[in-house]
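These notes open a run of structures that come right after.
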Structure 1
Amino acid sequence: MSVDGLGTATTETETDEPGWEVDPDDDWALAVVATVGRQLRLRREAVGMRAADFAVAAGYGEDLVYKVESGKRIPRPEYLDTADALLDAGGLISAMKEDVKRVRYPKKVRDLAKMEARAVEIGVYVCHSISGLLQTAAHARAAFESRQPPYSREEVERMVGARLARQSIFEKDPPPSMSFVLEEAPLRRPLGGTMAWREQLEHLLEVARYRNVTLQVMPTHREVHPGLDGKIELLKFEDGTAVGRAEGAFNGRPISDLRQLRLLELRYGTIRAQALPPRESSAFIEALLGEA
């Protein structure tokens with residue numbers, strides 16, 4: 001809470017919190033947020049409450065209220081719950097949380113999350129980093145902050161949130177069958193500092209114990225393997241279709257052609273065969289944790 005030049009108390013936390021701005025290039029998100037904002041304004045006006053009065057009653061800055069109602073800012077879930085109670089909306093405003101949730105993250109991440117949510121089998125090999133589905137918040141934040149030229153604070157928080165949101169796939173019931181192959185080198189890199197590194201290694205060991213997850217480590221002493229060109233992803237769906245992508249093949253584009261998919265499956269299968277078995281991989285990560 002701060003006091004502006006007119007002596008008016010304002011709540012800065014919500015207004016300044018990064019990661020809740022609308023992506024100007026995401027037409028669908030813009031439309032959803034504009035619709036939600038318009039409904040909030042109409043409901044507020046219907047009960048005869050001014051924006052300034054609503055801001056005081058809700059505990060938010062008036063500037064934030066105007067941004068939300070004009071579709072320039074994504075409202076947080078608790079903002080909608082507060083508005084629902086103050087405006088006596090009977091749950092209609094709170095119900096919009098599901099719509100807002102879908103536009104919280106960048107379009108390309110939403111599209112990827114949709115495919116992962118449909119998949120019954122997921123296979124991922126990552127060469128230079130730890131798979132985003134396996135990253136802790138601290139690791140993801142350090143990875144995004146290492147980029148040059150740097151992302152803005154808002155971009156970093158938005159991308160961290162999006163990466164963690166994808167991990168809800170682990171909560172599916174029944175869960176998809178998931179396999180990961182990680183290179184040794186990124187596991188040894190203390191990204192984010194020692195505590196963040198330890199937390200990441202502990203998280204990998206926890207995920208490796210899930211009954212639907214197979215986690216393997218590719219040791220550096222393997223002279224050559226088919227994944228040296230970069231990341232490989234394979235998603236298989238219940239209807240028998242599949243989608244794959246490899247950084248070193250097909251120009252990095254997603255592919256669904258059966259012949260091309262077989263090539264990716266062969267490549268990924270060879271990588272898994274050359275990596276350490278799951279139990280040895282967990283023992284290897286435990287040894288790294290002992291060194292941290």
Structure 2
Amino acid sequence: MHSVTRSLTRHSCRRTPCSSATLFVRHNHTQPTPNSNNSRTTHFGFQTIPEEQKETMVKGVFNSVASSYDVMNDAMSMGVHRLWKDDFVSTLKPGRKGPIRCIDLAGGTGDIALRILDHAREQYADRETTVDVVDINAEMLKEGYKRFKKTMYHNTPQISFIESNAQALPEETFPSNTYDLYTIAFGIRNCTSVPDVLKEAYRVLKPGGTFACLEFSKVNNPLLSMMYDQYSFSVIPIMGSILAGDRDSYQYLVESIRKFPGQPDFAQMIRDAGFSTGEMHEGRGGAWRDLWGGIASIHTGVKL
């Protein structure tokens with residue numbers, strides 16, 4: 001993995017000079033912020049913690065589960081997460097209007113990026129669409145890099161892996177008005193500041209660019225919600241113990257889903273960041289679309 005680590009200058013971060021190789025770029029995530037010395041708090045699952053601690057704690061979770069992440073996702077969802085991701089990408093139709101430049105945040109394992117490139121190639125004979133996979137966690141990126149070594153996209157200008165923070169993407173690496181499509185799947189709920197993530201998404205997208213988020217959401221049917229909660233809190237942590245040797249990390253993942261805003265609240269946050277969305281309801285013409293009764297939802301917005 002160290003063989004693909006590159007130092008990046010202001011000019012070499014553009015894709016054209018970098019087009020001969022897959023990249024893995026490390027950024028410093030511990031820069032102080034104006035709020036670093038105050039008493040602001042956030043949640044880590046059901047715990048309340050100082051804001052400045054969450055990033056380190058979330059990193060610890062994903063360092064722990066990186067190597068078993070896909071196995072656990074299959075076990076927890078009985079494989080359904082793959083169908084959701086297929087649906088998510090096919091709805092976006094990458095490549096339909098020609099090659100596009102994409103950025104996939106919290107995308108370390110590369111499963112969304114691979115779907116984007118495959119969809120563009122298989123549906124529209126597009127071999128020029130590119131994806132920058134960005135994740136704050138180096139271990140997750142290593143898993144994605146290993147996955148792509150088995151594909152036709154390895155060592156091509158179509159894919160890059162970059163370690164960086166979705167809340168503060170460096171301007172020199174991620175210039176404003178650069179991307180046509182921004183995706184984030186099952187990752188935004190782990191960020192300390194969702195508004196900051198949305199602000200950065202708006203900045204890096206071109207006018208007319210699309211923000212698309214696939215995330216666990218709120219189940220509205222009371223019976224389904226009760227069954228889902230029972231499964232989540234009783235079965236998933238046990239699976240974590242058996243399959244990954246890590247009950248605590250999967251307990252956190254379950255709790256983090258419950259702490260994420262419901263669909264209307266998250267849709268409003270997307271609007272507040274400047275995006276144009278559909279009407280504030282679910283379904284056709286709406287700001288979001290529920291999957292499996294709201295266990296997961298797809299939210300989209302357009303930068304005007």
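The numbers here are math on the coordinates, done by the rules we state, and not lab data. Keep in mind the model is a prediction, meaning the values are calculated, not measured. Cβ atoms are built from the backbone, for glycine too; each structure is taken alone.
Of the structures labelled 1, 2, one was used to calculate FRET efficiency 1/(1 + (r/R0)^6) of positions 51 and 203 (r between Cβ atoms, R0 = 25 Å, to 0.05), giving 0.05. Name it. Intermediate values should be presented prior to the final figure.
Details: 1: 0.05; 2: 0.70.
Answer by label: 1.
If helix-only ellipticity at 222 nm (-39500 (n - 2.57) for each DSSP H run of 4 or more, over all residues; to 500) comes out at -11500 when worked out from the coordinates, which of 1, 2 was used? The correct label is 2. Taking 21.6 as the value of Kirkwood radius over Cα pairs in Å derived from one of the structures shown (1, 2), identify that structure. It was calculated from structure 1.
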